[in-house]
1. When mean count of other Cβ atoms within 10 Å over residues 106-113 is computed for each of P, Q, which one produces 16.2?
2. Compare distance in nm of label points 7 Å out along Cα→Cβ at positions 50 and 98 across structures P, Q and report the one with the greatest value.
3. If distance in nm of label points 7 Å out along Cα→Cβ at positions 186 and 226 is computed to be 3.0, which of P, Q is the source?
4. With Cα extents along the principal axes in Å coming out at 68, 41, 40, pick the structure among P, Q it was computed from.
5. If you work out distance in nm of label points 7 Å out along Cα→Cβ at positions 66 and 306 for P, Q, which one comes out largest?
6. If you work out mean count of other Cβ atoms within 10 Å over residues 122-129 for P, Q, which one comes out largest?
7. Looking at relative contact order in percent (Cα under 8 Å, 6 or more apart), point out which structure of P, Q has the largest value.
Structure P
Amino acid sequence: MELLHLELLKKEKNLLAFSGGVDSTALFFILQEKGVKVDLAIVDYSVRKESKLEVEYAKELAKRYDLNLFLLKTKLSSSNFEAKAREIRYNFFKKIITQYSYTTLITAHQLNDRLEWFFMQLSKGAGLVELLGMESIVKKEDYTLVRPLLNISKKELLNYLHKNNIPYFIDKTNFDTTFFRNYIRHHFSDKFLELYSKGVKRSFKYLSQDKKELLDSISIFNIQELYGARIKKGSNLFRIFDLLFKKYSYLLSTSQKKEILHQKSGVIANKIAFGFWRGCFLTAPYIKIKLLKEQKELFRKEKFPIPLRFYVAKKGIFFQLKQNCTTLERNVQ
């Protein structure tokens with residue numbers, strides 16, 4: 001099976017997000033075959049009885065292959081479970097990566113997941129960038145996220161596991177179609193891929209090339225976890241909003257985009273600050289700290305957006321940021 005970015009993974013210090021399910025189990029054994037070294041990270045949400053067995057399976061693999069295993073046990077309510085679980089999971093991964101100097105986080109998202117995402121965004125009225133939001137490689141501030149299975153279907157992974165008599169677990173919550181993602185999966189994306197997998201793979205290849213050409217025309221920069229885009233005449237501001245907020249794994253609604261245009265600066269979801277300044281649109285993590293008198297005076301004099309001041313002050317990046325933002329090229333109405 002041909003993995004994406006295989007040569008890169010052979011050179012890096014890798015952490016694999018493991019669950020014991022079809023995708024991550026198949027990926028683990030394929031990586032072993034390809035000579036890619038990984039350590040394992042698994043989260044037990046204490047929701048299903050099988051989760052204890054999945055953790056034991058991860059421990060068994062770690063012992064058999066002499067790997068490090070990182071385990072997080074937590075409890076979540078059913079309210080907004082998917083979003084909370086994702087946030088906890090990635091915060092856990094980031095903590096491990098920072099503490100033990102991993103350079104790459106590997107996840108087992110595959111072709112079915114990619115098409116599922118495509119249909120979910122299509123149902124919301126998304127553009128090309130959002131439709132193809134699931135990329136095979138994403139540069140983060142502290143690590144690189146790699147999804148080597150994005151061109152391989154779940155059926156191919158199942159065939160691999162059965163052929164090699166490799167045990168795996170099935171998460172029964174994936175069959176609960178009250179979750180929108182599961183509904184799309186069982187009624188649309190999986191059935192469509194069963195019929196047209198070759199065409200879907202080719203389409204994603206061509207669309208990814210189109211997306212790259214589109215994004216190359218948008219000038220984005222970052223200073224630590226602050227992201228900015230230089231606004232040019234004719235810039236599609238909604239697309240810029242989508243690109244920058246996605247850096248924080250946040251998807252904006254149409255009403256939120258309109259509100260950003262209206263407000264000019266503010267905070268989304270109580271965690272992402274934004275603002276227009278000197279021809280740029282800027283985003284940063286929203287924090288609150290006490291500003292020094294000279295900092296307050298500088299920001300006031302420069303008419304710098306209030307919600308962004310705290311992060312910029314804490315990181316000491318104002319003058320570096322100022323060099324990146326040129327004179328206003330387009331008046332935002």
Structure Q
Amino acid sequence: MTGIRACLAALGMAIAATAAQAQSDFPNRPIRFVVGFAAGGGNDIFARLVLQKYQELTGAVAVVENKPGAGGRIAAEFVARSNPDGYVVLVGATGQMSIAAAIYPKLPYHPTRSFIPLNMIASFPLVLVVPAGHPAKSVQDLVAWAKANPEKANYGTSSPAFTIASELLKLKTGMPAVAIPFKSSNESNLCVVSGQCLFTISDGPPAIPLVKGGKSRALAVTGSERSPELPDVPSMAEVGLPDVDEQLWSGFFVPAGTPAPVVAKLQDGLAKALADPSVQAGLRKMAVKPGGPVGGDFARRIEADIAKFEGVVKAANLSFPQ
């Protein structure tokens with residue numbers, strides 16, 4: 001028995017030594033960065049911009065793999081179930097992480113229990129827009145007009161993220177508005193341009209060009225800060241609605257159980273890439289704020305988002321198909 005114990009102990013030490021060596025050598029093969037959306041979308045563009053610099057600075061090989069479907073949830077579930085060795089990383093977004101956790105009770109993963117949050121790539125506010133020719137020149141004007149014309153009050157939305165922001169505005173102001181669903185935020189914005197939708201709250205890339213082109217009018221951006229792309233447009237906090245503060249984000253995640261040394265190496269390399277001036281400039285051109293919380297601070301941000309979104313869903317009695 002003593003000999004068997006000695007053999008088992010030696011085997012255990014050998015396995016531990018091999019694991020330690022693998023972690024110290026990390027990465028010694030390509031790292032797969034999984035994006036839950038098609039190539040060319042915002043999260044895909046963010047990832048490729050950051051990872052090109054990450055490869056230059058670290059010598060690692062980063063491969064972007066697109067797994068679109070179910071609002072990014074297919075990719076998140078895939079990564080959550082992957083081997084936690086650092087070689088499969090999720091490029092996660094608010095919708096498939098915080099919002100999904102708040103609205104889908106049977107979600108097969110959890111943003112902070114199934115994953116270790118690494119680095120936030122960027123965050124960005126949403127933009128509230130109305131038709132260029134509409135009489136509303138401010139959020140207060142919009143609220144008053146909707147209350148006076150409830151039968152004409154509606155809003156375009158293409159995802160739970162935009163629905164929650166719009167319903168939060170309704171809850172905080174008492175204004176009426178019926179949701180009109182679309183397949184993309186670009187379609188929601190075009191509905192506003194045509195005058196068929198009273199307003200939409202959407203991401204900046206489809207909204208800002210229309211605002212700058214005079215096709216629609218921006219009344220506010222969510223949160224407490226103005227957007228550098230729309231410096232003359234007030235924040236929701238400035239117009240007296242600080243609770244309408246939804247900010248979307250994108251970030252890197254690894255499966256829970258990934259060894260701490262591997263997590264630290266990934267975080268350090270990604271942080272250096274995100275701090276590069278060319279990466280910062282590239283992200284700002286897409287109307288987003290580069291960087292953000294890392295590790296535990298990122299996890300706490302996600303938990304706070306989930307609680308906030310759950311509150312809005314409950315207060316507005318919203319339901320979303322799984």
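1. On the way: P: 23.5; Q: 16.2.
Computing mean count of other Cβ atoms within 10 Å over residues 106-113 on every structure in P, Q gives 16.2 only for Q.
2. On the way: P: 3.3; Q: 1.5.
Once distance in nm of label points 7 Å out along Cα→Cβ at positions 50 and 98 is worked out for each structure, P has the highest.
3. Values: P: 4.8; Q: 3.0.
Traced to structure Q.
4. Working: P: 68, 41, 40; Q: 87, 41, 30.
Label of the originating structure: P.
5. On the way: P: 6.0; Q: 3.0.
Largest calculated value belongs to P.
6. Numbers: P: 13.5; Q: 26.1.
Of structures P, Q, the maximum of mean count of other Cβ atoms within 10 Å over residues 122-129 occurs in Q.
7. On the way: P: 14; Q: 26.
Structure Q gives the largest value of relative contact order in percent (Cα under 8 Å, 6 or more apart) among P, Q.
Where a number appears in this text, it was derived from the coordinates with a stated rule and is not lab data. Everything quoted here is computed from the prediction, not taken from an experiment. Cβ atoms are built from the backbone, for glycine too; each structure is taken alone.
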